[in-house]
Each structure stands twice: as C-alpha cells, then as structure tokens.
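Laboratory data are not the source of any read-out in this text; all were calculated from the coordinates shown. Note that the structure is a prediction, hence the values are computed from the model and not measured. Cβ atoms are built from the backbone, for glycine too; each structure is taken alone.
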Structure I
Amino acid sequence: MLIDLDNPVEGVELHSESALPRTTCRIIRRAFDNAMALHLDEIVIDEGYGKCDAARGLAEVLEEALRIPVIRTQNDNRVGAGTPICDSRLPVARKMDMILDGLIHPQAVELEAEPDPPAAIWGVPAADFSIYELFPAGSQLLGWTRCLENRTPADWGLELHVPDGSATVFFAQTFCQKNVIAQHLARKHGGLYVDADGVLSQSVKAKIEAFLRFRKAWR
C-alpha cells in the first residue's frame, strides 16, 4: 500500500516539535511525524526541483532515524496530464481532496470546466484545509498545486502562470521557500499574499474574505 507522507494521519505523535527546527514548514514536519509513526517498508523522497531543499534534508534525517531504505529521486517530468480538477466547477476543498487522493489512487473522471473562475488560489496544498472553504466554488487552483495535478511538479513556468485579472490569493506555508515567489507574484498581479504555520488564524481568514469580497469574487 502506498502512503503520501505529506497528508494528515490521525493519531500521529508530533515528534517533529523537538526533532526539527522550529523554522521547518508544517508539511515537512508532518512528513517526518508520519514516517516516524507508521510501519513503512521504504520511503521515496523527491529532492529535486519538484519538491524543496527541506525535503533533501529530511531524507538525510530519516535515513539515520529509521532502519528502512530512503530512496532519493528527482521528478523532472515535462509530459503534462492536464488540469481538469483545478479548472473545474467543484468546490475548492473537494478539488484538493481529489488531487491529493489521485496521487495514490488515480481515477479517470469527467468534470465540467468553469469558464469564468470567480477567484483563484496560488500555492502548495495547505496544512489547514479550512482556507479552501473561504473561496467560491469554481475558483481556480494555481501554482505548485496545479503542477501536482499535471504530474509536472518541477515545471516552473506552469507554477508561475497566473491568468490576467484573476482575483488571486497567493499562499505559502510559513517558513516555506515559496514565500519569496508568492509575495513577488502577489505584487505583480495585484493579488493578496498570505502565509500560515499549520492552523489558519482568524486574521488571515479575515484578510482573505475581505479581499475576495472587495474583488467581487462572491457573485
């Protein structure tokens, strides 16, 4: 059975709180906690441009902490699989569930495309899915999340793509290196830049809600 260590697993102890620096992003911490708690046969980590430098460091830590093979790889695929989920009319949280579940259990589904997305969120999958409930259904998924569905996680050009005139929230986990480009793109495209460490604060939620209403994303 395959397990995506980036995704939440109930009942896992938070060993990362003491084992990793406090400036480690929540997703890397989650992968560490899951790896330490689950009985795994081996771990495969993308340590190339499709992931991040922290993943390369995590591979080293896990290799010494666990007595199982830790296989390092680099996903440089450029053959796109398409982004029908990102561009569909579905609620945003449902889109994220389908994309992440599809990494382990891929399914061929036909979805109705949203021809006029009311808003968009750029970034990586959030640790706190409540952020997606702030967006109207049909909002577009951009950034690395889009690359993830397309099966091209190292496609920098696709990750930077932002449609003109879109009411876009640029999100990154606190301490993630993608905050640099998230803030840059927000300034370039007149969007809203936010970051969060784990659970989304009420102030961040309020900023997103105000931005989307100001941009008339809720119709």
Structure II
Amino acid sequence: MAMRKNAVTPWSYRKGSTLLHRLPAGIKLAFLLLLSLASFFPGTETQSLVLPGSIAFILIALSFAAGIGPWALLRGSGPLFLVILWGFLLQAVEFSPLKFNPSGFLAAFIFSLKIAAAYSAGTLLFSVTTPYEIRKSLSRLETFLRINKLNLSLYISLMLGFLPQFFEVWEDLCLAWKSRAGKKNLSFVVILIPIAIEKMMRKAAETAIAMEARGA
C-alpha cells in the first residue's frame, strides 16, 4: 500500500495504553455515538452554536487524554469540507437579485460545526478502539439480550470496520492523484469519490465471498 512516510491514516487505530485505550469498547462506542447525535440536537441558533462548541471542547480534552492531540481529529476531512464549502456559497449567496444572505451563511456554518464534531468523534473512537474490540463488546450485549441468532454484532462491526478502510483507500487515491500533479480542487473530489466508492464495493464483495466460504 502506497502511503506517505510517517503519515497516519485517518480513523486508523493507534496503539497506546491510555485510560481511553483500556476502557471497554461498548462504553466508548455508546458515549461517542451520543456525542455525535447530540451535536445535531435541534435548538435555537445560540444553542446550535454552544452545543457543538461544548462537544468540541470535550473531544479536544479526550484527544489529549488519548495521546493523539486535537490536530489529528479532523485529518482526512478536507474533501468533506470542500463539499460543505459549496454549501456555504449556495446558502450565503442569493442570485435573484444577487446579494449576501447572513442567515444562510450562519446556518451553513452551524451545520459545518456539527459535521466536524461528528467526524471528530468517529476519529477518536477508531484511534483508541479496534474493530475486534467493538465486535467483542457488541457480542456480549447480544448474549445479555439473548439475540445471538441475529448476528448483529458481526454486521455492525463489519459496517464500522469499513469506515477506516475507506480512508485507507482514499489516502492511496490522494497519493496517486498528487503523484500525477493533480490539484486539490473540485475536480479532485468529483473524480476520486466515484473511484473510492467502486473500490469499497469491491472490498465489500470480497468480504462477502470470504464470509460465505467460511459458512457465515
């Protein structure tokens, strides 16, 4: 796999012995999922600004506790926010007649904060938790609820496991794009995203074949 030297793939696990690394995966999954959902909790404009800001403060503190630092939480989110930037422009500019819309700009800005909080929560989770730990924790919950036959732990862990894999594929594509002197503009997103989706679909098909071969 072609990777940058000393680069850390977004949403990849980072070995450590911090308290966050040692916490049960179920607790981390539930807590960070709640933080992500809380960032989209409806409210007034003031509440919509304060809540993501408070969540960001919690995530920054936890990132220091995990030994990764806040600068790593948004790594790999550039293309996502490039798309959101266009949303900013569409929300903030009215074309008939041509004028700037402050309320539209504020709404787009608040939405960006919410996306950043949810993205950072995901980064933090996968930085301190392996897919195996998540599956093991979900399996225990299945046993407690006596729903083992549903195999939900397997399906959920596979789904969550594909998120870090997407960033591995994306990092390789970005490196290939850069090696061909490609620039990070709108065409960068338009061209690479369909290729990344195709590669992920192939990975999903290969995983399904492997699981079927093992009787899953």
Structure III
Amino acid sequence: MHFVHENQMAFDPAGLGFPSILGCQAICFHTSRGLYGFHDAKSAPRGTMSATDVSDEKLGVFANWVTGLLQLGETPVALYGVVNRDEQYNPDTAGNAEWKAVLLGFAGSLEPVFTGDVYGARINSHLERKSSDKDKSVYVQFDLAGNECCLGFKRWSKMKADVAHKVTPTVQEAVVFRSNAFQAEALYGSGKVAPVVRQDSSKGFNLNRIAVKQFLKFQ
C-alpha cells in the first residue's frame, strides 16, 4: 500500500490510499500490473496560469510519469477520479462535463492514448454531512481484488497521518512548480511518507464501499 499525499504520484501493485480528500481529486489509473495514483490538489491560478492551466500542467506531468513507468505488455484497464461531494466539480450537468473533460484530457495525454473505461465517483454519503471541514474531508482508498478495482472511504476525522512512523515508498514522486513550470521530483526531505492509521488504534479501517454501478461513466 502506498499513501499518496497532496500533489504526489505513486504506483503500487495492490493498493493506494489518499489522505484527506476535501477539495482535491483522487485519481487512479488501473492496469494489469497495478495502480497508478495522483493526489490532485485543487488548482488555483499561478502567475500567468489560470486554474485550468495549472490543472492541465499537473495532469500532464502525471501522464508523462505513468507513461515512463509502463512496462512492455502492461495492459490499461480503467481510469477513476474521486471527488468529495460538491467541493470540486458541481454536481450538475455543467460540473460533470468539466470533470469529464479533465479525466479525458489526462487519458488523451497518455502514450499510447487510453481509450478504455473512465469513471467518476462523487462521495455523497450522509456520513460526510458534518459542519466542520475536518469532518467533511475523507480518506479514499483503491484496492485490487483479483482483476477488479474496489473503492472505499472513511471520514478523515476518524483517521490520521502517522507522522511519527514515516515509511520510504518504492515508487513515488511529487509534482512541483519550478521555473514557471510543473515537473516531477523526488519526495521532499528524507523521501518518506506518513502512512494512514485509525485515530482509535483498536479499530480497523472498516471502509465504506462504493459500488462501480454508482460511478458516472465518462467514457
């Protein structure tokens, strides 16, 4: 399991966890070898770049990173994007069209271009309808069960990043802004990442599951 913090990219053959998804999007590209993920922090204008430009640039870096890691014979399966309620991409026709364009733009940036299934999942559970931002934020996790990709989530207030016991991931980098452009770089500092654990250590993750039939199919 790799834990993918804001503006980080990771690959894992079995599972990816995304801490504290509020205004961000958890993006997961499923292939026959495993899962590629990007924790896409909600974009804001930067210098002469609009928020849309920033988003496109970051996803372009992720697409190039994935393309560089793909192995001979590795087969793409599906692409997933997960957002939290109405924090990003309004839950209406226009918002879903914008969301679709973002994910299809990423799919089109891959080499070779990905033409398979593309899904969007919006977490709207009553569990997340709380008054504070802390309670609205969620932990999102993708797991492989055979050839199927399963999505689960938990209210972030029940989870935490274990900063006292950071681990060194095997395949993980960050998307950073350097010299007026975004690029992939090694993780900051020691290159370690804080894993996610339950606030109550006596309990398991017990994730709430979202069935694929509840996803929007964009392609």
>> Between I, II, III, which one scores greatest on distance in nm of label points 7 Å out along Cα→Cβ at positions 32 and 64?
In response: III
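From I, II, III, which structure was helix-only ellipticity at 222 nm (-39500 (n - 2.57) for each DSSP H run of 4 or more, over all residues; to 500) = -24000 calculated on?
Attributed to the structure labelled II.
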> In terms of percent of Cα pairs over 32 Å apart, which of structures I, II, III is highest?
Replying inline: II
> relative contact order in percent (Cα under 8 Å, 6 or more apart) was computed and gave 19; which structure, I, II, III, did it come from?
Replying inline: I
